[in-house]
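Please find the structures below.
Read-outs throughout are calculated quantities, based only on the coordinates presented, and are distinct from any laboratory measurement. Please read all numbers here as calculations on a predicted model, not as lab measurements. Cβ atoms are built from the backbone, for glycine too; each structure is taken alone.
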Structure P
Amino acid sequence: MVCRGLLLMLHRAGEIELPPVRQISLNPFLRRARPAPVLIDQTPLTGALSEIKPIAIEQVRRTAHEPLFNGLIEHHHYLGYEQPVGEHLKYLVWAQRRPIACLAWSSAPRHLGSRDRYIGWSATARRRNIRLVAYNTRFLILPWIRVLHLASHILGQVTNSLSHDWEQMYGHPIYFAETFIDPARFRGTCYRAANWRFLGMTTGRGKASTSKRPNRSFKEVQGYPLTPRFRELLSLS
């Protein structure tokens, strides 16, 4: 790919002349089909948390239930489904033999000022250990589920098993979890109730920004240490 890129650059600069393109290959990732709708029981579920227990939380990445997860996120989460890049896990939450919630986790952003200051790691340690931080990209309680304290309970249960599940899938643990909350849409109550910590605000600039001017909404950064030794472990270089 590097050689092809160099040849294309030389061609565009007029230094060489490449032959005409003979075949255009389709990129299956660019034209990926959107997850299909799924038919599930949408009877409203309300009441106290104790009334719907037991609650089962299942990691469904690379399992037969992964398409169900993808379809629920695509059609019931306001951001829809996006295929994660890099290491990631997907969780389905079940009660009364039907899905009630979904959570997605992926590799963390490489640069995040408030998080990096909170951890206190060096640039070298961050480059080496960023893989030990997980980012909660999606959290969906299905819209017909209305159970008090359910969201914070799920967060607590998933973060208890996240590091172990990550190590089972990718061969290394996770020491810190993070997420973004759009305050224009949400208050983030369930994260606070689950003892997540406010780390600061984003700068409003994406990684593709070419200036210091905000080009998107400001979001809260919330973090959750998965071990008391997270600073020590993440600062190893």
Structure Q
Amino acid sequence: METRGFEALFDMKRTNSEEILDSNACPPAEIEVSLRDMCRINRWFGGIATTRKLIERVAAATGKKQFSLLEVAAGFGEIPRAASRELAAKGISLDITDLDRAPTHLQRSHRGLVADALALPFRDGSFDLVSCSLFAHHLEPCELARFAGEASRVSRCALLINDLIRHPLHLALVYAGFPLMRSYVSRIDGVASVRRSYTPEEMRSILSDAASPSRKIEISQHYLFRMGAIVWA
């Protein structure tokens, strides 16, 4: 009973609620501040490093040094570009295209388009890599499976998913990090994000159901409750 009680303490069920940043009611000024919060958090707490490591894994496996990359739910598109700057030291280059459902999330200085992640407007194999960061937890399991199918269709090498791991200690860290967040939206959405994110086991199960039997899936865990997933072409 004592062992089961300890396990139950860390048994955190997934709960889903819409995040403010996803709604049409979020004021433009708060969108700007919240996305800046996310950029800063990704720099400090492993978001950029996770994407960089996933791309390094694909480069090592394929021998390729140049990749076209579609960043889905890109927001400001900082993660792939920051990773690209770090990868340049290893001779790896990225040609990045941003995609987001909300035009207010995209940077005008970047190449990007507004479209639905669940119905990507590209031909099969249009990009070497399809990548997303902090997007998968916004999707219900059936939607995540659909996105994985669409992204795998569009990619020639792999789909890369960089997301959060649901865990009570992670939730506690979000609360502790409130002083680092300048927007109230970031605080509310940060809590919701952890609660609606997946465990590595859940992610593998969903992606396995979505992928064809010939596609290999790799799941890795990274700094401060980050998860990386690769669905190989």
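Please state which of the structures P, Q yields 1.7 when distance in nm of label points 7 Å out along Cα→Cβ at positions 100 and 140 is computed from it.
Source structure for this number: P.
The value 0.50 for FRET efficiency 1/(1 + (r/R0)^6) of positions 68 and 220 (r between Cβ atoms, R0 = 30 Å, to 0.05) was derived from one model only; which of P, Q is it?
Corresponding structure: P.
One of P, Q was used to compute relative contact order in percent (Cα under 8 Å, 6 or more apart), and the result was 24. Which label is that?
Going label by label, the one that fits is Q.
Work out which structure the value 35, 25, 18 belongs to, where semi-axes √(5λ) of the Cα gyration tensor in Å was derived from one of P, Q.
Of the structures listed, the value fits P.
If helix-only ellipticity at 222 nm (-39500 (n - 2.57) for each DSSP H run of 4 or more, over all residues; to 500) computes to -13000, which of P, Q did it come from?
Q
With distance in nm of label points 7 Å out along Cα→Cβ at positions 52 and 196 derived from the coordinates and found to be 1.8, which of P, Q does the value describe?
Of the options listed, only P reproduces it.
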